[in-house]
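Quick note: the coordinates plus some simple rules give every number you see, no bench work behind them. These figures come from a predicted structure and were not determined experimentally. Cβ atoms are built from the backbone, for glycine too; each structure is taken alone.
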Structure 1
């Protein structure tokens, strides 16, 4: 993991406190438990206070939250990749196979797939890459 920039470190404490506060609000709406939602609000305040009052702890807090959110990130990534692969790539490839189409631009009766291209005749052009 790359070391976080100064702006990332500045806003991370606010983001974590906001996320915990949002969880507290969701818990209050779903369960209506003052103990649970109050505990989450207290945790949000405590995390924000410790994060900003002890700057040396900021990388540790960031690493901790990256570690606990890794399974969620991994699962979401695999889910999106599976949806794209099985929902887009596979049906398109099956359609190409069934219809006999090809994305290659060559004639079906050609003996080779080789295409000649016009190369620059000036040898100095090889030294001009851009």
Structure 2
């Protein structure tokens, strides 16, 4: 599998926030052919592996004030790297990733990439068997 890049779906209404955070069109999630997963959000960077991702979940829409920007979850130690409130992908980790902000490592990361379903497929660490759902 070739390296895949999933850019953020940037909502221009929040451009001032993204400028302060140095978020640009070059940021997003890269899934390498070696299983590396690199997430960039302005000056912030997360690195892990596909094998460290327990599961993913596409979710949204969310309230803008919980989904836009770089923020910690109010419910747990999860991290958000959001550029819109409409739709994104939550990655839950087997081993927590090093802290990006706050005081503790993060057990999950939500990203608002333009193709969350495609990113979920790229992050599957085991091949899917042909199951049909009716």
Structure 3
């Protein structure tokens, strides 16, 4: 949505500047006056347009800076949230792995005991 606003603002500024130039040129051409007066009017109008355009450019820069700051904050927040979720899932996976490992060790120990008991019983039977 902000990209659309930025495009609209850029189109508005371009139309504003072009319209101003066309209007100024038309007014200068159609009014009868001396060359020096025309040059002075052109210079004055150019200065006005430059000042007006400079103010608009500054406004666009500030707006763009504000948008970029907002997007950076949102991206940082999303990154932090994702990082936390990954850590939570990683913690749960580690806990489940520990449980499975402990069960495996317990079963291995029980099997080892059965084998040991079976070996002892076989030894006693041979005697």
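Structure data summary
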item	result
With helix-only ellipticity at 222 nm (-39500 (n - 2.57) for each DSSP H run of 4 or more, over all residues; to 500) derived as -36000, matching label from 1, 2, 3	3
Among 1, 2, 3, structure where Kirkwood radius over Cα pairs in Å, for residues 13-52 alone as derived comes to 11.0	2
Which of 1, 2, 3 yields 1.7 [distance in nm of label points 7 Å out along Cα→Cβ at positions 37 and 77, calculated]	2
